[in-house]
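Below: a set of structures, written as structure tokens.
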Structure I
Amino acid sequence: MVPEPSLPAPRPLDAPSCVWAAGAELGEGTVWSARESSLYWVDILGHCLHRLRPGDGQRRSWHFDEEITAVAERANGQGLLITLRRGFALFDPAHPGQPPRYLHQPDEPAGNRFNDGKCDAQGRFWGGSMDFDCRAPSGTLYRFDPDGTCSAHAHGITVSNGPTWSADGATMYFSDTAIGCTYAYDFDAVAGQLSNRREWLRLSGRQGVPDGMTTDAAGRVWICHWGGHCVSCHDPASARELCRIELPVANVTDCAFGGPDLSTLYISTAWSGLSDAQRAAQPLAGALFAVPLDVAGLPAPLFGG
């Protein structure tokens, strides 16, 4: 049997640099706004939305009364779709005096909260819930449609992270961080349905466990390692590691391609889970990093509602 050809290994053009020493307790939710030439990201446990405009270094933050966990721009240009602790909501950074407005709150266990999420190419938002204590498999992966319909598509998740999609849109990758596993699903883009779940990658020990992820323009999958000090890049078919970007912090949480040509990888991190001694040894834990690459990503899909 002839093995499937692997994609070429990408190459960092420089070492990662800290672009915002924000000290986020749980940085996450990285998404590049081409409209604003800015990167949005969140501090989930700090109840904070951040925006960095690399062109002039402008930074802006918005504070909330509860956890904000993921972000997507809206196709109509009117603010953001976000996930808060209990579900899907709208928030417009241009009107910070107006609090977020919930659109839908799924029926979730009291000890759960939402976590990571992203839009598919059809403008539907996929967001996962999780056990706040990261112990019980009580989470669900939901699809929130532009018309406000919400449907459940995977159950029994402890800590949901992702998703991201293959270059052809036929495969969705999704991680349960608590068990160190990234799954691949067959993805029906028209119907928005998942099938044929299989284990695609498993990480453990010194490698850490899979956290947030993204896909580049060639379809390579980039995965952040919670507890692993790195982001790794993988062939989409075989899951073979193609390259690794080391970082000076242990808990690496999410990544997104940004910049004018989408060739800068922005990486969020966290100090949550570190001991006092570990925090002292990792003064940049919770910072946002950037690394230029010789490959580019894809524009972040917009929420259709």
Structure II
Amino acid sequence: MTTAAAAGTWKLGDLEVNRLGYGAMRLTGNGMLGNSDAAPIDRAHAVRLLHSAFEQGVDHVDTASFYFSPLRSANELINRALTAWRGGRVTVVTKVGPGRLPSGEWQGMARPDELRGQVEENLRQLGLDCLDVVNLRRNGPDADSVAEHFGALAELRRAGLIRHLGLSNVRPEHVREARAIAPVVCVQNAYGLDHRRSEELGLLDLCRELGIAFVPFFAIAGARREAAAGAESDARVRAVAAAHGATPAQIRLAWTLHRGPHVLAIPGTANPAHLAENLAAAAIRLTADQLERLEPDAATG
């Protein structure tokens, strides 16, 4: 059985993790994605899914207190799973910045003085005394500055509530600005085969140069972004997938991991079979010809 360890490791500060992790947004069910009529995910199923991920080498879970749907919270499901887990250490990465009312309505970006409340809410939901990594999630990558918000998180890091800090949905200048305040261990932006703005901005190269993990979200969603990877219309991806006896989603994950040793992946699913497929992508090695074929200007077939 292929495990997440097949993709190699990277360090988030002093926390070494397998590069293929798990994103918890879908763990709450379709209610998080705007379907208010969706049935809540069964708690026991969610815990079994997380334990299965841990058993298959996942030791890096991405979450947030605003990942919730009616009756379910990703953080609380992770808390339940970790409480019963007797295996190795699991690093939990969460994010703050945006807020949601209990009704699910988004409140926009929190003020710097409101970030402590968000950090404490993550601590309460996860049942922790200190958060491993907290990403400052900007509402938009074109925001002028992160200094005031990141400075507030740096104070909470000095107070012992946070171990490491990261950024999400940012531009290179935000990384430089934040690093002048406190160390940055990861950057989490939308990135994938069909949406490479972070690469065009030089963010991947900057993270590589600085030794910062780059953690894409929507890596396997293709042009549909929030939607799950489904029927793949791109002939390039389907051709490479056929050569490996793999799915298009697995090739998208493998491509992501080939972007550099500092690039991680956090695909999410509530389906055990899809979880196993995602983790199997850790062992896929794309050839130079296949990587070239996946480029936008490559001929389709």
Structure III
Amino acid sequence: MTTQALSIALPDNYRSADVLAFHARDAEGLAEQVDGERLRKAVLLGGVPVLLDVTLTAQAAQCRIDADGELDAATLALAHEALRSILALRIDPAPFDAFVAGDPVFGPLVARRPGLRVVQSASVFEALTWAIIGQQINLPFAISLRRTFIRQAGRAHSSALWCYPEAVDVARLDLEDLTSRKFSRAKAETLLRVARMVVEGDLQLAQDDDPAHAAAALLAIKGIGPWTVNYTLLRGYGYADCSLDGDVAIRSALGRLLGETGKPDGARTQAWLGQYKPHRTMAAGYLWASLS
């Protein structure tokens, strides 16, 4: 095992409880475990099983990167980027907070939860596959399928946590590996399709890619629509202006905040969210948070 320690300074009023709650959503703790102020997450980075072990304090995230193999410069760089993502440090909430000062809808939400942050996945591939897994199903079922996906394609780290897989690991699966375990055929085909496109070089998932270019490339893939694209941009790229108008929870939250009995449709939600450009990702974060 190769280990490196580092400290990441946290901004003032960092909402550690929100970040930890996000990573604790899988009660079985297959790939992530939260214990008090400590978060442990296992991922495959460049084929190396890596454990990201983070303890949050008031001023800093004390991090340890434990690799079951060589922790070379490339793997270390991926680990550093993954830490920024899982700690929700890609999108600064301050511009949105200033933008909605006095806003009748978001003003009170921000006042109740100032500094809310939107957590990203450890990699763009994790964000994309998680978005595909979650298409048109409820969160508990999506989390259950995610566990199956990790067990089928991932590997165990020496810590006993399972690592979220990379594209090359998923590309090795057969369709029946997923469809025999409650994945719909369409969902399984899309997961295998994107993994094989990444492996063959037909799909680039660089975190520093232009969001418009990434969106166009993803939309051209069979099985991927606008919701999946926007969710991937949000969780994978940390893009600050994603419109989640196709998200049922967003529409439910909006209807409730507007005092309506039903959910506004996608077109109306899209138009309503448009007034918060270029901060629609944070708008989505606060709408989700309003439901809890």
Which structure, out of I, II, III, was helix-only ellipticity at 222 nm (-39500 (n - 2.57) for each DSSP H run of 4 or more, over all residues; to 500) calculated from, if the result is -500? I
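If semi-axes √(5λ) of the Cα gyration tensor in Å, for residues 64-199 alone comes out at 24, 19, 12 when worked out from the coordinates, which of I, II, III was used?
For semi-axes √(5λ) of the Cα gyration tensor in Å, for residues 64-199 alone, the value 24, 19, 12 is produced by structure I.
We did not get these values from a lab; they are worked out from the coordinates using the rules stated. No experiment lies behind these values; they were computed from the predicted model shown.
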